[in-house]
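Below, each structure is written out as structure tokens.
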Structure I
């Protein structure tokens, strides 16, 4: 289970990711998000992106499936980051839907045979025409590294993952990993829109 890895390595993971510069990706996402929007940071990890969005004036709801990281992210962001999973996360009120979802390098830990359910549940928490950002290591296979599962995705595989979820691909683009010592690792970034 990936969660065991993150619970055991929360401090090193926090330190490794909290300073990553995602400014160009933020720009792509926020160009489609209205200024008074409520964003869900799904699988927020260190809380790096949550804090960025808060500082930009957005309302943010953040969760992660790793208890140790929810503690660190809560301390870092100053908000209550809850313990939850992609398939179980729900808005507090059935009538309340979010404007945007940010799932940066997080859904890739869901096994490929369950990932459509995760996309479907998250899409159900999103307003019509809501914006959904996600990213995956670029590839078309599932791998395990250091006790962590990775579901890789290319454009074709992502299209299959989101079939019958109410989401469509607005745009995709490839970036290199921004963390030190990760040069050459490619990432698939995608903006999805809820249309049904």
Structure II
């Protein structure tokens, strides 16, 4: 296993809480960032104000509602520089579902990763055998993204650099259609076969 990473998960809901617990189980150091008061979050990890959580992190996960990402990254701004920023949030109803432009504007020195946005959180909590997670990433962020996707229990599949995050985003509607076809069963994932 790679050295333990310091991960700040902004948000304590289903996506953030589930990912944080999986990474803690894989011996990474996780803190949650929140607007709420400090305390204890999912899996027993500390909850801190977002700026404090980000300060010592290697990785920042923006597990907040899609419409809130721009405000969150603008507030964190320069604190994100030099860190890997994972964007699992979907801005439904917007021309761009991802928040790559907002992250680039607020923190041009951050390594952007588009991941964890095309499957429901249930598939992170208990990954189906052989399930893959497609992702896009800046070149310097790719190895860490692969490591963290693997730590959740999914097989990372690189779709391309961050310019191709729209390709990853296109899988979200497919997943939602499959869930609907399966009567609302959100334990649906993709697998690549040889």
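Details
- When Cα Rg over 2.2 N^0.38 Å, for residues 26-105 alone is worked out for each of I, II, structure II gives the greatest result.
- When distance in nm of label points 7 Å out along Cα→Cβ at positions 154 and 170 is computed for each of I, II, the one that comes out at 2.6 is I.
- With distance in nm of label points 7 Å out along Cα→Cβ at positions 74 and 162 derived as 3.2, matching label from I, II: I
Computed from the coordinates by the stated procedures, all read-outs in this text should not be read as laboratory data. Predicted model only: the values in this text are computed from it and were never measured. Cβ atoms are built from the backbone, for glycine too; each structure is taken alone.
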